1. Of the structures labelled P, Q, one was used to calculate helix-only ellipticity at 222 nm (-39500 (n - 2.57) for each DSSP H run of 4 or more, over all residues; to 500), giving -23000. Name it.
2. Comparing FRET efficiency 1/(1 + (r/R0)^6) of positions 52 and 156 (r between Cβ atoms, R0 = 35 Å, to 0.05) across structures P, Q, which is largest?
3. Of the structures labelled P, Q, which one yields 41, 18, 12 when semi-axes √(5λ) of the Cα gyration tensor in Å, for residues 116-243 alone is computed from its coordinates?
4. Identify which of structures P, Q gives the largest calculated value of mean count of other Cβ atoms within 10 Å over residues 172-179.
5. Just checking, which of P, Q has the largest value of FRET efficiency 1/(1 + (r/R0)^6) of positions 228 and 292 (r between Cβ atoms, R0 = 35 Å, to 0.05)?
6. Which one of P, Q has mean projected area of the Cα convex hull in nm², as calculated from the coordinates, equal to 16.3?
7. Taking mean count of other Cβ atoms within 10 Å over residues 180-187 from the coordinates of each of P, Q, which one would give 15.4?
Structure P
Amino acid sequence: MNTLRPCGCKGVRTCLSCEKDFEIAKPSLHSQFQELESWSYCVQCKRLYTGWDTQAVQAAHPHHEPASGLPLPGIFVQEGFLAPEEGAQLMSDLDALPWAISQSGRRKQNFGPKTNFKKRRLQLGAFEGFPGSTRYVQERFESVPLLRNFQTIEQCSLEYDPSKGASIDPHVDDCWIWGERVVTVNCLGDAVLTLIAYEGQQTGKYNLHLVNQYEQQLLEPLLAPEQFASYKGKVLRIPMPNLSLIVLYGPARYQFEHAVLREDVSERRVCIAYREFTPMYIDGMDKEQGEPVRLKSQVFWNTPEAIKTI
């Protein structure tokens, strides 16, 4: 079904509402993934250990044997990135702004340029900068060594409602416009990020072939074929605790699809996703085209007029 449905879903994207109303049978990714060899990430050890339940793996931390763990370059989780009172105030500020329906049972607030991934077209569109109430979150990135010099050019609030079966299907963030560091700040609720090795043969999908143009500039080198092979047939589970910061980069960013399963959303979850430019738009051949976006990305507004950019 390719038509836009009242719930906001289209194509293969579905939520509980349209699955019921249009009698759409959607295969369970949860069931499919549980048939794979499951590994969960321990935030303290910074390694993966066998098991599907991320909470159980975290609880077993003092008894982990590092030698039995599996490394995954390109994962960073910082618990307590926001204080509880900051999270509460941030949610109040976000909910004071209008939400727009999105796909797969989600709602969103999007601040960034207009992009066409297939045609690789970038336009400033209605982008007028970011809400002033969220400025301190971006400024705090400077306290994280991995995020030094990170310049946000898109900020997107995402709400996951369990009553709608909210989720996001496995994907790799576009590699033409969005840079290496994929940043998520959890504002409300716990969740899990699920990763599987991407073995797609479509070189144009996700614009992954463009990574060759800036691979030498990556913070973490990609896995060699023999290293990557050890992750095939596995499902990797990364905890995303409330008020935490999660960054995907290097191998985890480019060589794995990531998803949020509806079964892992048990309460209202709100996060803010942040994106930076690829090197081509920072200091490469597309720098001039990206300049208007960079200038707008330095603006933080507090006036109601700017709400029209959502």
Structure Q
Amino acid sequence: MNTTNTTQCQPAELHPAIPALLGVLSGGILVFNSFSLWIFWFTVKRWNSGIMLQFNLALADAIILPINPLMVAYFSLGNHWPFGEFLCQFEAFTLSTHLYGSIYFLVLISIHRYQVIAHYNAKTLWSQKSFLKKLILVFWALLFLQGLPLFFFLKTSVINKKVKCLSIYQSEMSYLYLTYSIFLGIFCFLLPFGITLAFYMMLGKSITNISQANLRGKVMKTKSIQMIIISLVIFAICFAPLHICMIIGSIVGHYRISCEVLHRVEVAYCVSIVFSMVNSCLDPFIYNSANEKFHTYFSQSLKRLLLSK
């Protein structure tokens, strides 16, 4: 743990709505992901390559459930972390695994969707479950290695008698945090987003040639458009603001531009962390658009739930 001199800038007080919103989102994540994982595991009997990718996206979303109560407590206590340095590192590792797991599996789903729509008659690697199993293991290993350094260089700091976790006020190793944030922004967000956008543009071009004369073609086109819109909304709302705030926060924290700017960036950074979790509530709509089996079970379960009331 590091003690930071804060004679110039004091951390801003967060509005109570921020931890309240995080608490509501945590409940939504629990409900949506428990329901999704239950459908995948207990009701879908035969898994194809698409379901394998969607299930792993659901796992990446669900992985933050154990740390959500800690984050709600942290924000509720005015950004005071009473849980020790290891749990702070574990929280950062889990957030990293969730965030980039969601990004990477959304990329793989976009590539897979293009392959099965544009080349539905061809036998490609993306239709082979054995290939996808190996690819999924590679990406989980990449996520583990990507988050592992956080256990070594991430430290808590004491600022104004409060223990801070993931604070932009930390002066120690600020250059390392800045470099790490830029690396994540370019290679772990912008590059995957560019790949996703490219494949969805190609998918959009492919579905324009699908005939809507038959019901199957019309449904396929509608579902693909829904999937493209939801995925791009997730990137725009959940992932882009967080990476922008991470980089700006690292720059402001390193160069100590001004206290006012630091306060505004801190609040924006905390809000962006909360909004990054919205993707866990939106991803089930991707499963609903991409997977007819999931759509069927989801609709049937929803009808039974409504009728029971």
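Only the coordinates and a few stated rules stand behind these numbers; no lab work does. Computed from a prediction, not measured in an experiment: that's the story for all the values here. Cβ atoms are built from the backbone, for glycine too; each structure is taken alone.
1. Details: P: -4500; Q: -23000.
Only one of P, Q returns -23000 for helix-only ellipticity at 222 nm (-39500 (n - 2.57) for each DSSP H run of 4 or more, over all residues; to 500), namely Q.
2. Working: P: 0.80; Q: 0.35.
Result for FRET efficiency 1/(1 + (r/R0)^6) of positions 52 and 156 (r between Cβ atoms, R0 = 35 Å, to 0.05) over P, Q: largest is P.
3. Numbers: P: 26, 21, 17; Q: 41, 18, 12.
Clearly, the read-out refers to Q.
4. Values: P: 22.1; Q: 15.2.
Between P, Q, the highest calculated value is found for P.
5. Details: P: 0.40; Q: 1.00.
Structure Q comes out on top.
6. Working: P: 16.3; Q: 17.5.
Source structure for this number: P.
7. Values: P: 23.1; Q: 15.4.
Corresponding structure: Q.
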